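**Q** Below you'll find the structures, each written out as structure tokens.
Quick note: the coordinates plus some simple rules give every number you see, no bench work behind them. The structure displayed is predicted, hence computed values, not measured ones. Cβ atoms are built from the backbone, for glycine too; each structure is taken alone.
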Structure I
Amino acid sequence: MTESPAAPMLVFIIGPPAVGKMTVGYELARRTGLRLFHNHQTIELVLQFFPFGTAPFVRLLREFRRRIMEEVAASDLPGLIFTYVWAFDRPSDHTSVGELAAIFTSRGGRVVYVELEATQEERLRRNETEFRLAEKPSKRDVAASRQRLLEHDAVYRMNSAGEFDGRADYLRIDNTALSPEDVAERIIAHFSLGRAGLG
């Protein structure tokens, strides 16, 4: 009797804007074979139809993300890396994270969380990097994007301050001075993730 393949897993990479979630996710995907689903893949799509934060925007964003995750969780893919800005002081964000995680855990899949932290100075620098602007058209007005970053930092709590430290499924990394490659390697080692050939 052949052993059934493991259910797809979900790796949440969370942290404030411009902390490096997508870039780390890209490196992690290259090393593990997990598929990268960064949050702006849906944001940029829906922005073509509805303004950010409007009711139709929010409904479509949630629906697209949920459906993609459901299909991956039910597939023979190894799993998904999803990047997300989690405002820890917003109950609705806790609910959203829990609902997305349940799509995988309900099918026997593993879910782990990687939280990235970096200084605001470093995040402002990363906010203008070529890779970020290429992947996220809505960030190309750099002055407006910088202003939103500063405003969100002032309003929301976007790092956990150690709230989940010690959990087996949670890893917090200060990546201010680390390369995306180094962070990806730490994640792989910490969670004993399988490796794929670098593409």
Structure II
Amino acid sequence: MTPTREQALALLEEHNESESLKRHALAVEAVMRHFALKYGEDPEKWGIIGLIHDLDYDRWPQEHCVKTKELLEQAQWPEDWIRAVMAHGWGIVTDVEPLHVMEKVLYATDELTGLITATALMRPSKSLMDLEAKSVKKKWKDKRFSAGVDRDVIDRGAAMLGLERGELITETILGMRTVAGALLLDGEA
């Protein structure tokens, strides 16, 4: 079975009430689609995996990734899709190391989307449309800003991909801009 975006969205809605988690899922989906095109891969597959990567986090934060694996196995999702979701928690909640470029992108950008969102919200425009990497890098240095964002994970992910931090940030912003309205980060408040 090849899962569809509609199936992924239904699962996300079924297991998540938090609007901020749903927006995070949309952000990661958009970033995964952006990077899939950059790497010549399937944007639909990558996007769907980005959409459901935190499927279990709202209801079962203590079983993060583990419960998602169970839910996706029950729904008979492909093993490589499940592995990709598991790999985004490498060294945090799983021992599944990101190996495929898709897994590395998810690992590198998951936390980064949160930092970018927080940075955009601090700007007068409250928009991704005028946000540049230099603003995110400035906020990066302040460890109290978005203290929950694991910057080491982002740096490890960037290194896995052979990207400089600034390039990873820029590409992630570009991906997020494609859904800025849905993220409430288009400056149209």
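**Q** Identify the structure, out of I, II, from whose coordinates relative contact order in percent (Cα under 8 Å, 6 or more apart) was calculated to give 24.
**A** The read-out comes from structure II.
**Q** Out of I, II, which one gives 2.8 for distance in nm of label points 7 Å out along Cα→Cβ at positions 74 and 138 as computed from the coordinates?
**A** I
**Q** Here is a follow-up. Identify the structure, out of I, II, from whose coordinates helix-only ellipticity at 222 nm (-39500 (n - 2.57) for each DSSP H run of 4 or more, over all residues; to 500) was calculated to give -14500. Provide the component values of the computation, followed by the final result.
**A** Details: I: -14500; II: -19000.
Derived from I, not from the others.
**Q** Now for a separate question. Quick one: Cα extents along the principal axes in Å came out at 60, 39, 34 when computed from one of I, II, so which one is it?
**A** So the calculation was done on I.
**Q** Rank structures I, II by mean count of other Cβ atoms within 10 Å over residues 82-89 and report only the one at the top, that is, the highest.
**A** II
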